[in-house]
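Have a look at these structures, which come just after this line.
Every read-out reported here was derived from the displayed coordinates using simple, explicitly stated rules and does not represent laboratory data. Since this is a predicted model, take the numbers as computed values, not measurements. Cβ atoms are built from the backbone, for glycine too; each structure is taken alone.
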Structure I
Amino acid sequence: METLQDNLKSASWWLGVVLVSILINIISAYLKSRTDSLFSKFSTKWRLRSIARKEAEKAELDYLQSNPCEHVFLGLQELRHRVRSGAYLVFGFMLGTFGIPLLEQDDLFLRASAVFFMLLAIVALLISGFEHSWAVRLQRLLTDARKSKYAVYF
């Protein structure tokens, strides 16, 4: 505690603090312009990618509205993604269920197996989420395509 009080009373310590703060201020001013330009490039790329994605979705929607027979294939594709999502979900929960009791074991191999099961469970659950989001996207696209006056309902 006495060394802290001695440092606070020392002029060299305060001079060091001032110099370090000036140095930090200079570095931050230099980095600010670099980070601003980097984030503006990222933002521009993000905006352009979003515009391209919307245009591609619009072209796909126009194609689906002009070809009502494609609705059946799109519905089957959506169903496939939903089934895969459910299968990965069940598989992930099964792996997690098998892995949890193995964590309490003393054997190193069993603990390593538990970690492996848990990692596989996380991967399976992530894949399940991706499959579900793809199925929801196809469902939305199919719903929008069926709003056409040429749509055929099956």
Structure II
Amino acid sequence: MIRIATKNDISFVCQNMRAEDYLECQHSEPGFSPETMAEFVSGYKGFTLCAIDNDGVPAGIGGINYGDGQYGTAWAVGTDDFSHVALEITRACKKACHKYLERYNTMLFANSWDEHSGSAKWLSLLGFEPVNQYNSNKQPFTLFAMGEVSGQ
């Protein structure tokens, strides 16, 4: 089941994040902690979806941060049970990305730590394309993009 995430959903997933997602966040954000991420995500301008597993427990969160209106940032993290809801949240996130692009004349971006076994593949399934490789905190990352800006 997919629903709009509550603060409790966000806190639970951030506190129980799978190891690769934790490392990806840690490498991309200096001073990262599950608590700071939960606070940050709760303050996003945009929306956050939550995937609930068969036991009624949050297994993943993801969404789009609208940022300053110049572009959006897509993201997702999960618990060790994320694989149980991966298809469902992938469909919901893909639909959300396309609705965002239809509504706003801008682009969506996402980052993937190159050592994460599923992040880049997942972004490609959503329709993102790799556009640039870079380092963050001495770790290899790839910037992904989706959409086009009119007139460019």
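In this comparison of I, II, the computed figure 10.5 for mean count of other Cβ atoms within 10 Å over residues 50-57 is attributed to I.
Out of I, II, which has the highest value for mean count of other Cβ atoms within 10 Å over residues 18-25?
Working: I: 10.0; II: 18.4.
If we compare mean count of other Cβ atoms within 10 Å over residues 18-25 over I, II, the biggest value is for II.
Comparison across structures I, II (criterion: FRET efficiency 1/(1 + (r/R0)^6) of positions 2 and 66 (r between Cβ atoms, R0 = 25 Å, to 0.05)) gives the highest value for II.
If helix-only ellipticity at 222 nm (-39500 (n - 2.57) for each DSSP H run of 4 or more, over all residues; to 500) computes to -32000, which of I, II did it come from? Intermediate results must be reported in sequence, preceding the final value.
Values: I: -32000; II: -10500.
Derived from the structure labelled I.
One of I, II was used to compute mean count of other Cβ atoms within 10 Å over residues 10-17, and the answer was 10.5. Which one was it?
Value 10.5 for mean count of other Cβ atoms within 10 Å over residues 10-17 corresponds to I out of I, II.
One of I, II was used to compute Cα extents along the principal axes in Å, and the result was 85, 53, 19. Which label is that?
Values: I: 85, 53, 19; II: 48, 35, 26.
This value belongs to structure I.
Using distance in nm of label points 7 Å out along Cα→Cβ at positions 114 and 138 as the calculated read-out, with 1.6 as its value, let me know the right label among I, II. Computed on structure II.
Can you rank I, II by distance in nm of label points 7 Å out along Cα→Cβ at positions 34 and 58 and just name the one with the largest value? When distance in nm of label points 7 Å out along Cα→Cβ at positions 34 and 58 is computed for each of I, II, structure I gives the biggest number. For relative contact order in percent (Cα under 8 Å, 6 or more apart), the calculated result is 21, so let me know which of I, II that is. Among I, II, the structure yielding 21 for relative contact order in percent (Cα under 8 Å, 6 or more apart) is II.
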